[in-house]
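*Asks:* What follows are several structures.
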Structure P
Amino acid sequence: MLTLGPWDMSLALGLDPRRLPHPEIDDVLARLIETGRRHGVAVGAGAGSPAGVGELQAAGVTFVSHGSDYSLLADAAKAGLAAFQRDV
C-alpha cells in the first residue's frame, strides 16, 4: 500500500498542516492515486472529517484513516481542559 499523511507531507513541503487543505498536497495525492492504479497497489490517506472520507474514496483512495495523532491529542486536551474549567 502507498499512503499519504497530509500532516506529514505538509511539514515535508514546508506548509502549515493546521491550514489544510493545500493544493500541493492534493497534487501529491493525485499522483499517488495514479501511481497506485497503474501498478495495482492500494492507496491510503487520512481524512480530517467524515465528509473527507467520501471525497477520498471518490478520488480513488482505498484505505482511509481519520484524524492525525496531533489533532486527536489536541482535541482530547481541549476537552479535558474544558471539563476541568467547568467542574472546578
Structure Q
Amino acid sequence: MVQNIIKAVSEVWGLTTEQILQPTRGKANTTFARHLCMALAYRITSLTMTQIAEAFRRDYTSVIYAIKKVDQASNDKELAPLIREVLNKIK
C-alpha cells in the first residue's frame, strides 16, 4: 500500500519514486511530497509510525512532523486540490 501512495504522489507532483525516497532533504516540493506520503501512509494503512519511517529511511519523529505539515497544508488553497487528487488516485 505504501508503494501505491508513493506512486500516486509522484504522479501528481511530477517526481520519481527515487526522488521521494532519497535520503537527503532535496527541494521543498520533494520534501512535501515525502511528507504527504508518510502522512497518508499513517492515515490509510495500519502501519506504525516506526514502520512508515523505516520505509522512508527516516525516524518516527519525521512521520510526526510530516503529519503536522500535511494537516497545515490541507487548508492551503493551492495544495488542498493536489492532496485530494492524490487521494482519488489511491482509491
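Bear in mind these aren't lab numbers, they're just calculated from the coordinates by the rules spelled out. Because the structure is predicted, anything quoted here is derived from the model rather than measured. Cβ atoms are built from the backbone, for glycine too; each structure is taken alone.
*Asks:* By the measure FRET efficiency 1/(1 + (r/R0)^6) of positions 1 and 17 (r between Cβ atoms, R0 = 25 Å, to 0.05), tell me the structure among P, Q with the highest figure.
*Replies:* Details: P: 0.70; Q: 0.95.
With respect to FRET efficiency 1/(1 + (r/R0)^6) of positions 1 and 17 (r between Cβ atoms, R0 = 25 Å, to 0.05), the highest-scoring structure among P, Q is Q.
*Asks:* If you work out volume of the Cα convex hull per residue in Å³ for P, Q, which one comes out largest?
*Replies:* Values: P: 98; Q: 81.
Structure P comes out on top.
*Asks:* I've got another one for you. With relative contact order in percent (Cα under 8 Å, 6 or more apart) computed per structure, which member of P, Q shows the largest figure? All intermediate terms of the calculation are to be shown ahead of the outcome.
*Replies:* Numbers: P: 26; Q: 31.
Of structures P, Q, the maximum of relative contact order in percent (Cα under 8 Å, 6 or more apart) occurs in Q.
*Asks:* The value 2.1 for distance in nm of label points 7 Å out along Cα→Cβ at positions 49 and 65 was derived from one model only; which of P, Q is it?
*Replies:* Numbers: P: 2.1; Q: 1.3.
Considering all the candidates, the number was obtained from P.
*Asks:* Here is a follow-up. Which structure, out of P, Q, was helix-only ellipticity at 222 nm (-39500 (n - 2.57) for each DSSP H run of 4 or more, over all residues; to 500) calculated from, if the result is -22500?
*Replies:* Q
*Asks:* Can you say which of P, Q returns 17.1 when mean count of other Cβ atoms within 10 Å over residues 9-16 is computed?
*Replies:* Numbers: P: 13.8; Q: 17.1.
It traces back to Q.
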